[in-house]
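Pasting the structures in now, so scroll down.
Values quoted throughout were computed directly from the atomic coordinates according to the rules given, and no laboratory measurement underlies them. What you see is a predicted model, and the numbers here were worked out from it, not measured in a lab. Cβ atoms are built from the backbone, for glycine too; each structure is taken alone.
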Structure P
């Protein structure tokens, strides 16, 4: 039964031990889709098993792909090289990667595909991606600019160029790039303007595509050319999730501990790993942090900043308003619940009024997670130093890090639970 809330008991000591973060959600869902589009059997190791990747795997199964799970970190994916039209709409919960990637991949299906999600996903914009698909001559529609999306695919497409506004989400660009290898001729994917949600995630996409046999080149700062190679099966290892690692890096510096993640921070290729250098500066984090290229790390950094020596302003984070929830609002609300004025919004910026003296106080606060895994996991950090921090809907962490509370417990963190 899902727990209604969980109150963290500050450990009062350094957290010391080994804690392995799960596999990368971003890379796992890219690899699953590419393996599903490939002809043959692919073995994906080090993979994340969570709500988001389960939705992707189930959607692929619904489209005729064989997806086996021989152990807790492996997917074995066997595809025919073509996705089949599913018998019913694809339900993807609040999994943004799965929703955006499959919306584009549906253009390669010969038949109708409806991509849908839960009440939160139905508020997350997908209009720019749908418009880009339509510009390729693909019959795609959404009544609200958000899911559900209906795609009437013809098994491929003939166009040679597509333009996309990646300002709201780099996932739109990744979705088009992965789809483009299934076209009839070379395709140029072009950004409208140079602003993009997180360019590093495009690099992840390109690397994964190449691992599955695609030929893709960045031909300018705003264009990529993808050859019509399709994909071939491959064995692919997935690195640990950098976004998940940020919570453990922050827990280490907050408590003066030593947590071995099994992977050095310098070995991560995901954009959120850039947060490590900022976390390492604690309690002397900079006065301004641009979160545009490490968006999923911002909640971690914002809660850590509450204990910094000096205030921190977070900029470049407007896209956080269209994530699983409005994360700018969720962060300011949670910080304010801990102490009035601790977190404030100025436009789309978040200002954290840092105070090292918060550590050691008892400040009872119920943290509304808004069903957002990253809000739950980041505010758990506050509970390491402040008594009375209660996380509502703590099991929402299952979206990307199902073992999160157990991992903290293994390091010495205790809880009061109320089902």
Structure Q
């Protein structure tokens, strides 16, 4: 169903009913003339509401001179507006028992809150105030710079962060995808208030923004709240088309090889991986099943072989990361230095076995069950529902129903997994190692 009004176009994207025909959830989207998209999922029977502002800018949109600017800006938007001080922003959500935070990724930034349904107007107003009227004062830039330098130092002390940053650097080189999201000491020290302000004005625009809300919400009410909160200081001006992700570009290739870093850690941490697939690749469901079989839980091959049978490491898992034109698949392990060669041999052996033989029928069914369960259980939480519809609108340009996703998982075959494993794990490897000399 589509409806038009002078202040936007509204469409129902999904309606879910139970066995008695009762509506259990409904997803609707309104696109304002200026390009701002408002997406809601109404979930009867809950008393919470989650709202997020998703902005289509992340660390991969930065030039070398602006490295770390997206993350810096995420911090600075909490530092005060013309209507609220930093303390006012903190108190507003704390006073109603709300949860309030933000994060920066490679390709987007999200500011989100979870509150009682009655307090949704407050959450939307605070978020709108932050996004449209941040002061970005010189003194706040100077103070928050020190906070982020401390955060960078904290990441440098975390073995897992160090080795995964090395892995990305080896894979993508000195490109935005290969650089740490938070920036470096040098880049953060060099960034000026004027540079951050220009970045803010260029990227925080209506057509590059999605407001998503889920829980006990009414779509028309949310639209009114968002219009009131965001129609300030010239934010809702112009007539911009929504940004549509470009999925036509070929997959970005990786740089195979090894990168090491000497750190005074007790353990050696390693990530061994290969070039992966993009987030729009239909094989991502087969990759999900393959990932669970390899290292997605305590019954996985790597957990059983590395930890349970050989006692080589406490932590071992596999992962897959996806971007619109790139992807990685890898295995992460932390072990004692004297076990490094043995661990590498076991991990390589398991990847080679998967490439040659795929997985078993039992592993296929277990992987499908694990993915189904994780998906459905995640929908019990309004924050997860908000994230699903926000990401779908901003970066996927498609909202798949829960039933459709489950169907795609259930139709993955042994041949699908075997072909994908053979394609992935016969590529040149990327290896990152961090630990004692």
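Tabulated data for the structure shown
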{"quantity": "Winner on distance in nm of label points 7 Å out along Cα→Cβ at positions 99 and 179 once structures P, Q are ranked, highest first", "calculated": "Q"}
{"quantity": "Value -0.53, -0.66, -1.07, calculated as log10 I(q)/I(0) by the Debye sum over Cα atoms at q = 0.09, 0.10, 0.13 Å⁻¹, assigned to which of P, Q", "calculated": "P"}
{"quantity": "Entry that produces -12000 once helix-only ellipticity at 222 nm (-39500 (n - 2.57) for each DSSP H run of 4 or more, over all residues; to 500) is calculated, selected from P, Q", "calculated": "Q"}
{"quantity": "Structures P, Q, by FRET efficiency 1/(1 + (r/R0)^6) of positions 91 and 291 (r between Cβ atoms, R0 = 41 Å, to 0.05): label with the highest value", "calculated": "P"}
{"quantity": "Identity of the structure behind 21.8 (criterion: mean count of other Cβ atoms within 10 Å over residues 35-42, calculated), options P, Q", "calculated": "P"}
